[in-house]
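Trainee: Structures are listed in the sections that come next.
Taken together, the values in this text are just the output of simple stated rules run on the coordinates, not laboratory data. Small disclaimer: the values here were computed from a predicted structure and weren't measured. Cβ atoms are built from the backbone, for glycine too; each structure is taken alone.
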Structure I
């Protein structure tokens, strides 16, 4: 048996259709109960029930002094917090380089005014410190980790290298001063974890710290060269391979001049050496040197 839809439901459905079609936009007044009575020929109570049903469904809301208006159903953005701000800054620096990161640009990416950022960070310098702490904190350092010094220091070096390759802007921030780098919780954790590799070796405390600083400084120094190349590509759109190709004629002319005979001989037929290959070679030599220091010839 067919049951006719209640009149108030038909009215509500029609208003909902007009809202979804864009005929009524958020903030627009919807027809009043009196207007619905005239349009649909129903009782005042029926018209009021239709508006009440729409309100319960979140399509409309009552505004004192203005009547009933279309509700804004756009999902609200989560409030800006320091963590979301820092991660947005990291994403921006990863994509466009550190030179592209400004408080104004970051605010635009987040859809807020620049002054909103300063409620969470006092200045750009502090923002960079927080970014570096989060990025370096991604380094995986298992607990308790390997006990022998060599695999432990190798793991620490590789964890740093992965972080630097993932975030090319990170190395210049950390290597701004090797002796007094920015204070980062992630950095302290890395150094502490690395120092534990040298426990029981008999090295003096100062020498232990110098070993870790030297290894970390070498990894970061290699990463800085990558950072410069990545930033140059982001600034100019010209890749490192393209720049090398443009310089090949000059390089061939200089090597063919006879002024650099040993270098010319070594480079004959030599394929390009990438940074990851240089890292693997250098890491082995760094660890071999520490072994000599420890008397493990």
Structure II
């Protein structure tokens, strides 16, 4: 009788442990889960209907640094989704990010979205909407038809770097902007590294705006940027992408800061691709998210 009782207790403990493990797995949002949350959000946005997205009752939503309610801002003016969408997924942190081309009141706009997902529910929504100038510096949105395959490429295990190392290498970029030179800080950039701003090539082999822009590391940047704000938004360890929100006062600027949602594709110890969605904000503005 005692042996039988002990066996039942052991079985119950085993089932309890399995149940706890199952619950833990459900609490973790994997890559498919995070991408699905982003898809649900964007589809709900396009339909002007927040109820179609898995939003927490206590969700916080900002657009261009302003606190709004889901259903306000772009929710009221969006007229469709474009074909360009790049997702960045941080499973450890439960964060999904995306650069998306949308139609805002019938005109193309650039949308950066950061979602925090907890137990399948979206608890944080941070967005930036860049319309045509003057809110965006360059604006070549017509070139953004399909995702950059190099950005989206899942790295081979041999190419992957630790989370801390990915962030460390991406740190060279804001350091170079502050110094006014990537060469001065010896930023680890691949010789053929590219930078794309709002759809236009700003550095690398495809840049044609000036002869000195072919090499991102050595291109002249002018005076160092001041009034700098910088925050790491997520680290996608499988693609080697670090996503940051940075803003600064451009050289010669007075009343406006440039705000960049910017990704860095890193592997082999070097930055290979930099892509930014940019707009301007008042110099006094802050992201509101720390």
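Trainee: Assign the value -19500, calculated as helix-only ellipticity at 222 nm (-39500 (n - 2.57) for each DSSP H run of 4 or more, over all residues; to 500), to the correct structure from I, II.
Mentor: I
Trainee: I, II: which one has Kirkwood radius over Cα pairs in Å, for residues 63-102 alone, as calculated, at 13.4?
Mentor: Only one of I, II returns 13.4 for Kirkwood radius over Cα pairs in Å, for residues 63-102 alone, namely I.
Trainee: Upon calculation of Cα Rg over 2.2 N^0.38 Å from the atomic coordinates, which of the structures I, II produces 1.14?
Mentor: II
Trainee: 13.5 is what came out when mean count of other Cβ atoms within 10 Å over residues 111-118 was calculated for one structure; which of I, II is it?
Mentor: Derived from I, not from the others.
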